[in-house]
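None of the figures in this text is laboratory data; all of them are computed from the coordinates on show. Predicted model, so just to flag it, every value in this text is computed and none were measured. Cβ atoms are built from the backbone, for glycine too; each structure is taken alone.
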Structure 1
């Protein structure tokens, strides 16, 4: 299992040049990220950014009637709180922990100062933001044009890429909330994958048994997002 106490478990932090790492790493605070913990609500002012190491955070758009849908997922490849250095200070999305673990927290003002001062950090975070925007756009397309079965495959693969094992802890109800679909649709889709031998699901625990076949069942959206992250952030990819 990866050590959450190592900031380099986060790929962005690992990619920092030595000089910038010397200034930034001592300012980081290791924090627990329990399942369901809300990092910020829609419209609230962002005061910190988070660099997940062993946790996964979902960015959700919440409608006026309480319905929600995931617009992006952030794990050890990235950072939560891009609105801070983009100048927005707030965002219409909610950030909630999807998979428990740890992250490093950094005061927003310090990141803004470093973003202005350090060209390498600025370039790294802007490339990450472009990759994140690609994920958001592709998620919108997927939710509109692809089946619940394909959406579930995409969601599982994106989550697996950000976890150290092939196991996820997530109820079907929570997955339905993430995808913005009915729970019955997720139950049916998960049942098909289980019968086909691709996953095993039991009491909120999902184990992926055959990743190659899961990728084959998925729509093109997962591959589009993965290729864009690999293209824009080649120096941050774990070896």
Structure 2
């Protein structure tokens, strides 16, 4: 029997910079980024159009001590540049794995990456390329969660997938409470009333207003990304 079709045609995957560290204290763990790209490749082979927004915590954490007392906007720009470094590493790993990746930056660094232009990003996705959105929104005071919600809405993604170290949203911290249960589905209003902190408030409000569902899942769990895309019971779906 042929495999069933994916549940989603176009998705936006939000990766934290910390996810790239593996067991290292900071930076990019080679085995970890290769494994992530293998998961992404498996999904693109299904014909799913995929874009990625990545954070910069794995790099910026290493210099964060120096940012104490620093102007907030300056520190945020440093964080944005860290996401460009991660995006280049991710795209390079993808290209070596046989995917075609394009990095588009919200900050102009044209000798290094091309600028974000929405019609071009849509064209790349339609051509089957993986688009990596770098430098957040290009503005200080906004997180990469907000960048993921914004780019997801702009490209017409059917789902924002938030990759974390936990396999969904729980009623309590599963590492501390053995009675904690995973929510399979939540409405946006339930997530707010339970104060579950799935994304920062700006990102969450944008997804809610655009009726853009969010799935929280574990990037550390083999095959989880594919199972989410196939519409299986994986992670936690937050919907309108």
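For this structure, a couple of remarks:
- When distance in nm of label points 7 Å out along Cα→Cβ at positions 159 and 231 is computed for each of 1, 2, the largest belongs to: 1
- Looking across 1, 2, the calculation of Rg and Dmax of the Cα atoms in Å, for residues 119-166 alone that yields 13.8, 42 traces back to 1.
- Identity of the structure behind -13000 (criterion: helix-only ellipticity at 222 nm (-39500 (n - 2.57) for each DSSP H run of 4 or more, over all residues; to 500), calculated), options 1, 2: 1
- Computed 46, 45, 36 for Cα extents along the principal axes in Å - originating structure among 1, 2: 2
- Source structure (of 1, 2) for FRET efficiency 1/(1 + (r/R0)^6) of positions 7 and 223 (r between Cβ atoms, R0 = 35 Å, to 0.05), computed value 1.00: 2
- Which of 1, 2 leads on FRET efficiency 1/(1 + (r/R0)^6) of positions 87 and 191 (r between Cβ atoms, R0 = 30 Å, to 0.05), largest value: 2
- Here distance in nm of label points 7 Å out along Cα→Cβ at positions 127 and 207 is compared for structures 1, 2. The highest value is that of 1.
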